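Visitor: Each structure below is given as structure tokens.
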Structure I
Amino acid sequence: MICLDGIVYSLQKYGGVSVYCNALAEVLDTRHVPFSLLLAGENVLGRPSQNVRERWQTGSSRLLERYRDVMTDDALMHSSYYRLPSRHTTRSVITVYDFTYERYFPWRQRLVHSWQKFRAIRRADVVLCISESTRRDLLTYLPDVDPRKTRVTHLAANPVFFDSTGPTELPLLDKGAQEAGYVLFVGARSTYKNFLPLVHALEGSHLHLVCVGGGAMTPLEQSECQQRMAGRYHHIGWVDDAALKQLYMMATGLVFPSFYEGFGIPVVEAMASGCPVVASNVSSIPEVAGDAGILLDRLDADSIRAAISDVQDPIRRADLIAKGREQASRFTWQQCVDHTLAAYSDLHVSW
């Protein structure tokens, strides 16, 4: 039996890791692979479908549960966030998402995180990396780790984003934004996400800016948006996949100017939805976008502004959309699970 450790659901309500864990559990379920699911802490939004949800086991709520080893009788444990089985007879698989803490967070914040992550990487029997870029970073930060125990399991977009049918209007979005056109920014906006140059790039434009998720705007973000594009910026909280697909389909483009990504699920979601992508030419993004997006070496306002203008050219836009759909089709949850099951098999775990 396989134990999937869902500790991540007690750490975040939304996010790429939750999307990954949901998809992994649901595809394993459709393939009738027997597994148990362990959830420590409260149930939160963003968990798998009802069919899978009925099989979650509520873990203990011990002090500092996220840092504790897990007691399980299963032959293999796959942790969503850097936990290990307490029994050495249980084989261990972990997934490594990125090295954001190590690159961008102050040492006090990364101290415990990196200790737990590095310990899990060193002790795990197999380490799954969500991109070749993340795997390279792992071997840079931990050169003592045997590369042979690492595998790349690319992430994907959920099937709804590949549905070509679309809306004629968006009830959740201001009519002015729909009529004038808008640029989409999805996810967190802080530090390495490099949000403010996009605000500066849209100053003087007719286009609106629509931000999805990422928590409430900070006073600085609100001030910059109000100063440079008053009445043309909109912050929408979390939306479900169907609504997010609608936003992608009607957007002028997704702008994703992050300095660093472990994978970048919004890039695949946008391409699958027929939304042109403007993104940074760093870390995993070239691996994910291929030649289907406009990838920028410079991430200042002028470069972003020029790229947004480029995606509005009808011929260029049609080319980006066609290439984007083809590129997105290369990343599927079925393929991710195929590679994950192959890693389990390498450990001679049967199910």
Structure II
Amino acid sequence: MLKKIVPVCCLLVGSFAIAQVGGETTYQFLNLISSPRQAALGGKVFTNVDYDVTQAIFNPATINVEMDNQLAVNYTSYLGGISYGTAAYAYTIDRRTQTLHAGVTYINYGSFDGYDEDGNSTGTFTGNEAALSFGYALQIGYSDFYFGTNLKLISSKLEQYSSIGAALDLGLIYIDEDIDFNAALVVRNVGTQITTYADLNERLPFEIAVGLSQKLENVPIRWHVTFENLQQWPIAVPNPARTTSDLSGNQSNEKIGFLGQVIRHTIVGAEIFPDSGFNIRLGYNFRRGEDLRILDQRNFSGLSAGLSIKMNKMRFSYTHAKYTSAGNSNFFGLQINLQ
């Protein structure tokens, strides 16, 4: 089975592996943080294989029987008055067939005032997008590897323009239960627009990412390291605000070395008391921190912190993530055990 899966994944990756990051593709909402847990750990985690049913929206290989009959609803008060949310549910038919997963991501951009080219008001308009996903995972033989896939149907409406698309997420995860170590490879948003906004076909936000995590043996901490957007190198762009001048007035752009590029692909996080009814989560997103950093001012961009509390069959999660001095985000989540 593995020999068949790997060539297919390589073919799909080769077809879509063109440098893409924010602002260069359509359906960018597919990259939004899916839950308070993800947000608290820096924004992207691909290696949690447990009760967290929302995790499978980002990595379908994590779908497992512990998600059975778990329903999660998440809401985010995002930047600029934008609001979005996710929902996920999983159901185990039987332990041989494993678990089926469904997820929804929805974003509302709010209301806007419209004007024509002469400055005359044309009234107000709105924008919203949504994605519906269906996922399944299987164990590769009797190995410690698991493979999963999500099929996503995408709908977007921005003022009078609308678009429909479809995409696949492919996930592979290695689970070593002896040392409680997980490693994941994820290829996200492999797809295309079915109908375009204005007869112009745009690429989807394709991404390749790798995740590592491990629970320490004698300390109640699980660490996470994620390397995102590996399909593009370099990822950093010099910031015009950081241009320097010498005594002669000659200007030099910001120089970003190899280490600076590596750092911008990296996200780190940690969960304290990961298996208990109460846990604390911390994370740092280096690219967000560097891109939004203000010279000569501490604004703690890239930092995030959250907590989770379990009460009977309900688990409440909250996270606060730092973006800029002018705007930060709060993430709320509720997971219910329906068994």
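Here, each number is a calculation from the coordinates, and none is a lab measurement. What you see is a predicted model; the values in this text were computed from it and never measured. Cβ atoms are built from the backbone, for glycine too; each structure is taken alone.
Visitor: On distance in nm of label points 7 Å out along Cα→Cβ at positions 164 and 276, which of the structures labelled I, II is highest?
Guide: Max of distance in nm of label points 7 Å out along Cα→Cβ at positions 164 and 276: II.
Visitor: Which of I, II yields -2500 for helix-only ellipticity at 222 nm (-39500 (n - 2.57) for each DSSP H run of 4 or more, over all residues; to 500), as computed?
Guide: Attributed to the structure labelled II.
Visitor: Given 9.6 as the derived value for mean projected area of the Cα convex hull in nm², for residues 116-203 alone, which of the supplied structures I, II does it correspond to?
Guide: This figure was derived from I.
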